[in-house]
Structure P
Amino acid sequence: MTDNHQEKISDKLFTHVSYSKGAYSKSNSDEQWVRLSDGCPNNCEYCYCPTDMETYPIPNIERNTVKIMDMNLLSQPNAKDIIKELAKIKVNNKVVYYELICGIDYRFLTQEIAILLHSARFKNIRFAWDYSITNQYKMKDVFMTLIFAGYNPKDIMVFMVCNWKIPYKECMQKLDILKVWGCKVSDCYYDNQTMPNVHPIYWKPEEIRAFRKVCRKHNQLIIFRLDPEIKQLKQPIDKA
């Protein structure tokens, strides 16, 4: 598939993407979803997030589990103040646990901020490794910054943009490195596509299917340290 053909496919199928903006707060009986800011200064070529930056007042927190929908909270100038305020909030005299759904931007992560996030009970921390495998040392520094802040490796997940300009083989190499770190992966597909409805753009269909499968197995092994799909050994262990 040529580059021109790939661009035509992308333009035809995936350019009609809307981006929701503005302060947001919605709850069900268990969780609350909020948006505290908009915008990201990075203007990455695979991302639709606008670069106009804006923050909103913290809404009334009603649940003990809160999912923050901001695209890049850490890039906001007052990010540390927001995290500190969130840390103080209690609901029904119980602490609140937070999750950054779009992850953290390693470019704005410091050891101080990592400690603040951990102290404020931010869980399921994610950061993105979207570009070349040559960034592995920078990514390892981010990973270790989170570990030093108190996070368990199994509490950390790495985003990877798939079906994009980073080839399948290179993403497999990055996955091998994450195995050594003991870190989970979240395979995200270019142009806001979601499985099982992912159309090939830069990758072949068989590469998309294979990577999805290996990521699932990777995360199982990180979480359980054994393959949970293997119920028992075919041959008993001889203890004699």
Structure Q
Amino acid sequence: MAIILSAGLGLRFKENFVSRLTQNKKNNNYLLKQLMKIAGKTLLEHTLEKFEKNKKINEIILVVNQESKNLQEKIVKKNNFKKVKKIVLGGTTRQESSKNGVLACDLKKTGNVLIHDANRPFVSSKIINKVLKALKTYKAVTVAVPLTETLLKVNSDDFVLKIPPRSDFRREQTPQGFHYGIIKKAHQLAFRDDFKNATDDCSLIKKYQLAKILIIQGEEENIKITYPLDLYLANKLFQEKRFKK
């Protein structure tokens, strides 16, 4: 089972997007990152395609926002993504959207679940399979890559307080994988406690000490499209892949 989170409104993206063309548009959907096109397809299409083609993924739940629900449904239908069994509405935060996706899973049929951001179109089958394989032994798995830049801990006046060693940190990616019962319980506990600050699902597992979290080595190409510059880089990556073929 895979849950694809495509409910984000991309506020950081919109704030940084400068274009006369977009300023004249009336429909706000055109600025949703997941509906932006690279290499002839939307980010959503590229991402769904990766999970649709993976033989180890049997079902997909797509989490969308109300504003673009109809458009995202049309994209699924146009591409004949047969594994997308449910399209559910997300919430005002990533955590709430993830919870809605998790609770939409069939309790009797769902063993393991992968949760992935729609705006990571370069996720590879290799990474998906590695996470699924790790779930045979571990209850919670995440994907991460080493830091290449130095971290600075600063105070409110922007003075450096501490420079921690890079080796202690990783840059997290998705998909994150879980035994279904564990991640469902994590979201239920967070809802009970009115906790809403989780930026990913593993942080809930850690908060409630529900399982050890294994880290799988990620890939540098598995970037998340957050800013307009990322779209440019993504286009270059697709061009490079086509050239290599």
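A short reminder: the numbers here are calculations on the coordinates, not readings from a lab. Everything numeric in this text was worked out from a predicted model, so none of it was measured. Cβ atoms are built from the backbone, for glycine too; each structure is taken alone.
Compare FRET efficiency 1/(1 + (r/R0)^6) of positions 161 and 185 (r between Cβ atoms, R0 = 41 Å, to 0.05) across structures P, Q and report the one with the greatest value. Display every interim value, and only then the final one.
Working: P: 1.00; Q: 0.65.
The structure with the largest value is P.
Output the label of whichever structure in P, Q has the greatest value of volume of the Cα convex hull per residue in Å³.
Values: P: 182; Q: 161.
Greatest value across P, Q: structure P.
For distance in nm of label points 7 Å out along Cα→Cβ at positions 97 and 113, find whichever of P, Q sits highest and give me its label.
Numbers: P: 2.4; Q: 1.6.
Answer by largest value of distance in nm of label points 7 Å out along Cα→Cβ at positions 97 and 113: P.
Once mean count of other Cβ atoms within 10 Å over residues 41-48 is calculated for every structure in P, Q, which label goes with the largest value?
Numbers: P: 12.4; Q: 23.5.
Largest one: structure Q.
For the read-out relative contact order in percent (Cα under 8 Å, 6 or more apart), a value of 13 was computed from one structure; give its label from P, Q. Write down the numbers at each step before the final one.
On the way: P: 13; Q: 23.
This figure was derived from P.
When Cα Rg over 2.2 N^0.38 Å, for residues 121-200 alone is calculated, the result is 1.44; to which of the structures P, Q does this value belong?
The read-out was computed on structure Q.
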